[in-house]
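Each structure below appears as structure tokens.
Readers should treat all values here as calculations from the given coordinates under stated rules, not as data from a laboratory. Please read all numbers here as calculations on a predicted model, not as lab measurements. Cβ atoms are built from the backbone, for glycine too; each structure is taken alone.
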Structure I
Amino acid sequence: MGPRSLPAAPRTGNPPVHAPPRAIFCGRCEGFNPNDYRGEAMDAVVVGAGVVGLSTAIRLQEAGWKVRVWTAHHPLRTVSAVAAAIWYPYRARPPKRVYGWACRTYDAFRELEKEDPRNGVRMVAGVEYWRNAKPKMWHDKQLREAAQCQELPCDREGFAGRHRFTAPVAEMPVYLSWLMRRVADAGGVIESRRITALADVRLKGKTRPLVVNCTGLGALQVMLDRDMYPIRGQVVIVENPGLTEWVAAVDEETATYVIPRSRDCVLGGTSQKYDWNLEPDADSARSILERCIALVPEVAGARVLEQRVGLRPARKKVCLEADETQRVIHNYGHGGAGMTLSWGCADEVAKIAEKLR
């Protein structure tokens, strides 16, 4: 018996502009029975349905692969749905590869904004401040040119400098729903399937499909990858008091940001390594509000709508590589930059996949 259909996608924060069709996401099936797919053609299975997994699935479809996406959680229940989702290569290494992926993703988002106004992506101008030295990443010429950074005289006490640039911002519940629809429109299926190892992705009587591992923090279990660890992020969602530009102040330990969206503002944040707590913390929320009000006084008094917590899938360096003997491509460990690196990494996966056909 095949997977059961689920009701419309769960709502997280702002509801999607249009809920994904019921057929996009199939119901829960604990474990995997190879008999489910006897006689069915399938070229590739993407494991994981956050922003990285869905973007990767789309690029594979565009390259001619028939794709299924397997996920332990509905896309709107992944850490991607919690993200403030402003383009910024945060907590991801190694620098050279990360900056290249980030630049390609920037270009992709710029095109997406033009392509479909319903996808939840906007190019938003804003200002970043730094307290001591300019963040190291902005010494990269390619990155500066992609974002068209304009350094400005500092206008606030307590900061050493600032610059202005335009960054892609994605309203994630809307954007993830749009990505799901893109996968479905190209003939793909997103299914809820739990696996404990990539070896579980098999077809009885068929050649092993290409498997793309986009499991994020799940790589701790699926890959027994001990280089993976969580970085806890907490945000506070407030009513938008009329802001149209983002403001951020980033240093080595803390990122403070105010990201306006169509109906609300995301205030952040925290960056707590090895912290698995998914419950909102009152002290963290208080600190976020105090820092954000100091940075953007207009948010003082804005009604708090909700708090969210997510665990960024951090690693010493992003794992994007192929195991050709197993027909597996790994694409995980993006830290706080999943959205920022999503399309660049998806492009690289598609190129590697061509060699494994």
Structure II
Amino acid sequence: GSNSLKIAVDVPSGMDANTGRGFSFLSDVTVTMGLPKIGMFLSIEGQKKCGKIIPVDIGFPKELVEEVRSRVFFIEKNDICRFISKKPVISHKGDFGRPLLIAGSDAYPGALILCAGAALKANAGVITALASEKLRNILLTYYPEVTYKVIKHNATISNYLRISINFSQYSSIGFGPGICNNKDHSQSLSFLFNKFSGKPLIIDADGINILAQNLSLLRKNSLKHVVLTPHPKEFSRLSGFSLNEILKDRMTCIQQFSRKYRVFIVLKGYNSLISTPEGRLFVNSSGNPCLSTAGTGDVLTGILSAFSGFKDKELIDAIISSVYIHGLAGDLILQEKGSYGITASDIIEKIPQAINSILR
């Protein structure tokens, strides 16, 4: 019947393993032999046909697999172990980053609350939020652990960044969720591109929309540490690719953009995709429809802002781990509560459990 569990072996019968196209039935689970196939992730068509993808080892020699010069990699739990390790006995808050969050507004205070909460639960050492007095007072009732830079009501963020911020204090910046697209924030982003060099700059939501109107910032980009986290519609506005083009071939679209502008892209969605400035691609294996709710993108920005500031860690490992942990938190909440009625705040509360499960 229609409610029965449908399982495909290797690939759903009739689906082209390279493109995801072809007439085939829609499986709930695909148990694929050895390694996942490109067509499972290339487009939304292939994703719908495969459902949950579970690779199984059938004895391919490890050294033979490693000889294959692939530019596409499937992220699994073992890949996160090199980033998330047991805390050293001798460690301090500076080892776990000092992110600066430029998020939220009086109109959208929740964006900063979610971003800061996720960064806290992802073990950021010291979090500083740029906020109005009103926004700070709201956030204090949620997370007293967060420190603040308060912007007076007659000041602009761009001037505050120029005059009052010592960027050497911060390990990363999270910019964009809930800030509103206006001239002040556009000037602020331009200033960050010029002054915050050598450290990760995470840009999401309205930050991406501002960037779409100021692509010259990317053309001059020499930072090599810019991470953009669009969903497909935001990426369409940013890149000029139509939404249909993106959904048909996500990999090529983000790979071309990353190479052209020398940025990291996290294209959010089922099996989120990550592309690097060199053109490598990573496919996430965690996550489920629980994450398709307001605010979960803000949560991802918070995790990225925290992880990208961890001491002696590579940025690509921080990005991969952030995306995987974000999805894994969603998987844990699905197991506990089911798929309906889940909020971004629920996801935040599962972040420590998701991280600690990697250590077991």
task: Kindly point out which one of I, II the value 18 was derived from, the read-out being relative contact order in percent (Cα under 8 Å, 6 or more apart).
output: II
message: When distance in nm of label points 7 Å out along Cα→Cβ at positions 199 and 295 is compared over structures I, II, which one is greatest?
response: I
- prompt: Which structure, out of I, II, was helix-only ellipticity at 222 nm (-39500 (n - 2.57) for each DSSP H run of 4 or more, over all residues; to 500) derived from, given a value of -8000?
  reply: I
- request: Identify which of structures I, II gives the largest calculated value of distance in nm of label points 7 Å out along Cα→Cβ at positions 215 and 311.
  value: II
field: Value 10.0, calculated as mean count of other Cβ atoms within 10 Å over residues 55-62, assigned to which of I, II
entry: II
